[in-house]
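**Student:** There are structures below to look over.
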Structure I
Amino acid sequence: MDKHIIDQPMKWLLLFSLGLMTVEVKAQKVISLNQAVSIARENNLWNKISKQEFEAATADYEDSKNAILPQVSLGGSYQRFSKVTLFQDGLGDTKQMSRKPGPTSAGTGIEAAFNLYTGGRQQAAIEEQRQRRDLAGLTTQEQQSSITLQVSIQYFDLVNTIEQQKLIAEQLARAEVRLKNIRALYRNTKVTRSDVLRAEVMLANVQLQAERAANDRMISNNRLKLLLNQKDQEIIMPADSAGMPLPTVPPLTLKNDGLANASYAVRKAQASEGLLQTRLKLIKSNYKPTVTMFSAYNFSYPNYLFFTPIDQAYSIGFLGIKVQYNLSSLYHNKNKEIAASIRLQESKQVGQAVADNVSEHIEALHIKYHESLNRIEVAQKTIEQTKDNYRIVSTKYFNQLALLIDLLDADNLYQESKYSLIRAEIDALNYYHQLQFAQGIL
């Protein structure tokens, strides 16, 4: 039984060591956060999709401007007629004769129409497509900023797992040395068998934590590569650390209450409101008449302008103006206008609600960011304190002045203090980037 308890942790240690060796064999790619963001902006599939949608919206806008150009059509025709069958006295008496002046006819011509006045309909349609293009551009910027935020969070998540691996490796080394010394004390009958078993269990738990950290690192690496759209087998090694310098973010004051207006959510809400205003103008334009200038020029054969038709070709053209008013718009357009007005008012309320939510979110991120900075200062002091505490308790234990549980608690407390520092540093970096995204400047 003792052999099994002792060998099982060593088995896990061997497997974990082989796993680390496998990771080390793979090629590594060292990249900084700025490099990762640059790669993602260029290669991320969602960014590419968003850019394509913006290009499509731009093409729609350019197409809408072409609607003010004249409508021009060119056509031609040729017909050859059969003989005309004439019926008399019912269907009993028939005779045939050729069509006059001949069995053939042909013609070609050009027609054009130009809107002189549409009640603002064309201008509103162009403005609507321009606003849709601008909204698509804003969505593209938001998508790129969102991917930047995701890359930053995932990058520091990878940094976090690597730092945890280092801390676990240090704890693993302490646990191995501690177990070795406790076994020596046990052989000299200085401690009981329960101390050896408890030290072995502690070592096994640390080994399991090391395996979990290695798996977490691989998962985090794969997620980051997915955001970067990297298909190679290289392992990403972050060039930046959790302890990188943190920027100073001043507290919120009455002077910067308008920070929410720069956020993508608020700007998109404002763009949507403008789009609905243009839509309302477009609906109201249906109440107004349209004035169209139109013309045509034809070349035809035979001449049907006179009776009887003459066996000759002729050409003729005309220029005219048409005024049209759609009376049905008086009752068809009424409910459309009411619905558009309601949606416009709703959009204004949505914009205000979004601005309020963003302002609250920005304020919360400011609070959490400065809280993380305070946690970093506390954690840095705590590490030194828990390190001294572990050293003191360790000395006492091996001098038979403390219990093993006190030593293990001191070790865990020391380990947790170092974890706390890393978490505080990672949290601060994440809050900072979330704050930049919320303010629309990431």
Structure II
Amino acid sequence: MAAAVACSAPAVDPAPSLPDPGLPQRLVESVTGNGAYRHLKELQRIADANGGNRALGTPGYDASVEYVADVLRDAGYQVDIPSFTARRFELQEVRLTVDGVPVPATALEFSPSTPEEGLTAPLAVVAQDDTSGCEAADFAGVPAGAIVLVRRGTCPFDQKATTAAAAGAGAVLVVNNVDGSLEAATLGTDVAGAVPTAGLSQADGAELADRAGTPVTLVLAATVAEAASRSVIAQTRTGSPDEVVMAGAHLDSVPAGPGINDNGSGTAALLETAVRLGGSPPVANAVRFAFWGAEEVGLVGSTSYVGGLAEADRKRIALYLNLDMVASPNPGYLIYDGDNSDAEGAGEGPAGSAVIERVLAEGLAAAGVTATEGTDFDGRSDYGPFIDVDIPAGGLFTGAEDEKTAEQVQRWGGTADAPFDPCYHQACDRIDAVDRTALDRNVDAVAAALARFALSTDELTG
């Protein structure tokens, strides 16, 4: 993987304004959901004109890069476009038969292939609970070479696939835990020791759960190729380059669809904020925006960028704000749990992350919505490389495939026992599905936080 370059030192504004304490209020008043929506419309147009998606290695992604870079240049920013390489999964065939009857299946990205003739073995069914297939004990008694049925949930897909392999299984079938087929799921680009892994719909999985011992044949043929990609990095020409306030969103979609909520919404919210802030704002600290490539295949763009920074440049980044899916159709208002107050999953973020969580909550409250619960730093988005090098992080999220609870409906409205985004990683992730109220509120919240930290980051260490 080629190392990304840091944003080079921006030209200094010849007559920069003094930091303006009124900037946060003025920026919140100037950003609008309608402004962000205009960028979403352009990303939808780009996808429609380029095969229906904006995925790694496609003309739709390249056009998205050019659009974002042009908007930022026009707004007065210094813009860099670092390049890197990423691994792209290319599926030729996936076919599943159960006792000779075809059953619809999807391949998990970066799954190993079966032998050319396929793999035939008896079906083994492990416990179909929330932690199905996450621990070695789940596979006790599974016959060697069996094709194992596990349920989606709790641990990453690669953990299920490698744990099954260690137990001697021949392949894994992952059953979706919500209605519909399992789309655009991935084992990740760096997984080793996995077995061929395919996904099933919730309904088909429930039917197979009662058929242990039935002969199953899985044919999965795929290749992995290197693809060149780019991110877009833009920095203000004012503010100290020794104290950088950074915000990012991934720009790529999955191949299945245009990715308008995931993550056109985060991209559009940051573009609106950047345009209204302007390239030479009255700030004390430089502001840097990042639009990442290849997030959907393993956070490759952001990982390449952070890994390519010299230690001194990493230390100049005071904090990182991440926006990934901020206009889900059935939205929650979730903030990354910087202080681990929810005590779920991963622990707290680096020192200062709790302050970021609080500041974002204040921004949402001012926008008219209460955020009383967090979302775990589970490594699924581009904050990951930043917290790995101890940079304080936080961000906003309106939910993906998980179902909204009745308690969350009481708090935020919407539909209980339905996914936050029923179109997550699907072709229907289009502009007509996004929630414009959620988009508007999240634009206000990120603008307030960004401007506040651009004036001072003292509270991160106070």
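**Student:** Which structure, out of I, II, was distance in nm of label points 7 Å out along Cα→Cβ at positions 42 and 74 derived from, given a value of 0.5? Spell out each step's value before the answer.
**Tutor:** Numbers: I: 4.7; II: 0.5.
Of the structures listed, the value fits II.
**Student:** One of I, II was used to compute FRET efficiency 1/(1 + (r/R0)^6) of positions 314 and 346 (r between Cβ atoms, R0 = 41 Å, to 0.05), and the result was 0.10. Which label is that? Intermediate results must be reported in sequence, preceding the final value.
**Tutor:** Numbers: I: 0.10; II: 1.00.
For FRET efficiency 1/(1 + (r/R0)^6) of positions 314 and 346 (r between Cβ atoms, R0 = 41 Å, to 0.05), the value 0.10 is produced by structure I.
**Student:** Using P(r) over Cα pairs in 20 Å bins from 0, in percent as the calculated read-out, with 16, 29, 22, 15, 10, 5, 1 as its value, let me know the right label among I, II.
**Tutor:** Numbers: I: 16, 29, 22, 15, 10, 5, 1; II: 26, 55, 18, 1.
Going through each structure in turn, the value belongs to I.
**Student:** Matching task: 3.3 is the computed value of distance in nm of label points 7 Å out along Cα→Cβ at positions 226 and 266. Pick the structure from I, II. Before the final figure, lay out the partial values.
**Tutor:** Numbers: I: 3.3; II: 2.7.
That value comes from structure I.
**Student:** Let me ask something else about it. With mean count of other Cβ atoms within 10 Å over residues 58-65 computed per structure, which member of I, II shows the largest figure?
**Tutor:** Values: I: 14.5; II: 20.4.
Max of mean count of other Cβ atoms within 10 Å over residues 58-65: II.
**Student:** When mean count of other Cβ atoms within 10 Å over residues 186-193 is computed for each of I, II, which one produces 16.8? Let's see the in-between values first.
**Tutor:** Details: I: 11.9; II: 16.8.
Attributed to the structure labelled II.
**Student:** Out of I, II, choose the structure whose coordinates give helix-only ellipticity at 222 nm (-39500 (n - 2.57) for each DSSP H run of 4 or more, over all residues; to 500) equal to -8500 when calculated. Working shown, then result.
**Tutor:** Values: I: -23500; II: -8500.
Derived from the structure labelled II.
Taken together, the values in this text are just the output of simple stated rules run on the coordinates, not laboratory data. Not measured: the values here are computed from a predicted model. Cβ atoms are built from the backbone, for glycine too; each structure is taken alone.
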